[in-house]
Structure I
Amino acid sequence: MTDKELFRMAVEASENAYAPFSNFHVGAALLTEDGKVFTGVNIENSSYGATICAERTAMVKAISEGARDFQSIAIAGNGGTSWPCGICRQFMYEFCPDIRVISGENEDELKVYTLKELLPEGFKL
């Protein structure tokens, strides 16, 4: 699967986001090493601390289905380039510090970093 295809899946997923407070819709598409894709969206909550980001939603879905080996994650937001927040970076680091993180203004302007580049000193026991 190409980065563009994965990013398109993230854009499509973002349409299902629940963001009544920020109106910032984010979608994520997580590619496993065996070629499966799990999508996720941000889901806001009146109790802001209960809000979950698209990246963690996708990873929680994948992990709950038994996936543990991840290759790439594409993230798309309706406000332009969307990179993982600190909590998401640390959450992903637990499972895949070498994952490729893809985002951009659109599918023709993608940037790709490894998670270790975005979180160079991630914490893991």
Structure II
Amino acid sequence: MGVGITLDAGALVAFERGQRRAVALVARARERGERLCVPAGVIGQVWRDGRRQANLSRLLGSDACEVVALDGHGARAAGQLLGVAGADDVIDASVVLCARSRHHRIATGDPDDLRRLDPRAELVVM
């Protein structure tokens, strides 16, 4: 796998809550100069009140974190992946596709759904 981590909603929630494993994962990645990526739809799953989500706000605004938009091409690719896998969560598909395109590991709180979409994905379970 490449150097970097794509974060799903479970990973962001764990980070925001200060869960040791998630905080350490992000800290190690930043120390190593690894790229952190978050598909934009994932932010929509977890963002509720920026005034109360200071840790998440700082992470998403940092130079180490890239927010990846879901454009028309990406949406079609996500839909195709869902069709092949017999799944229906477009955000999970966008996480898998983001990680694949960057050769990233995926930090996740929901490994079963992601493995269904890509059994070969390297997952870091929160």
Structure III
Amino acid sequence: MSHRVSGEERAQARRRRVRARVIGTAERPRMSVFRSLKHVSVQLIDDTASRTLLGVSDRHLPKAAHARHRSGAERAKAVGTLVAERAREKGISAVVFDRGRYAYAGQVKAVAEGAREGGLVF
């Protein structure tokens, strides 16, 4: 009898595969993207010290930016730019990108593009 694999189990397997290769350090933290049905959030994580160095969400965007960026991808790009700006303030210029269980498309790609435009290297 075969075991049917659920979508959640496949998603967890993808996440484990990505995390096995992506490790953040203090010099080059892991930039982890999380996407819910309504929001996008990004964390910069130092895995060696098990510490979150910085966290940014689309809820941190100014109200005017929320009105301007109606689509999820536009908001995600603004979050990427904001995380790059706050990372520079903390002296972080390079990161390792962790897309998690999500495909590198849509909002996840927009976060990466926004962060690159903001000056982060990965």
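Every number here is computed from the coordinates shown, using simple stated rules; none is lab data. Fair warning: this is a prediction, and the values are worked out from it, not measured in the lab.
Summary of computed values
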| read-out | value |
| --- | --- |
| Answer label among I, II, III for the case where semi-axes √(5λ) of the Cα gyration tensor in Å, for residues 41-104 alone, calculated from the coordinates, equals 22, 15, 9 | III |
| Highest-scoring label, criterion being relative contact order in percent (Cα under 8 Å, 6 or more apart), among I, II, III | II |
| Of the structures I, II, III, the one that -13000 was derived from, the read-out being helix-only ellipticity at 222 nm (-39500 (n - 2.57) for each DSSP H run of 4 or more, over all residues; to 500) | III |
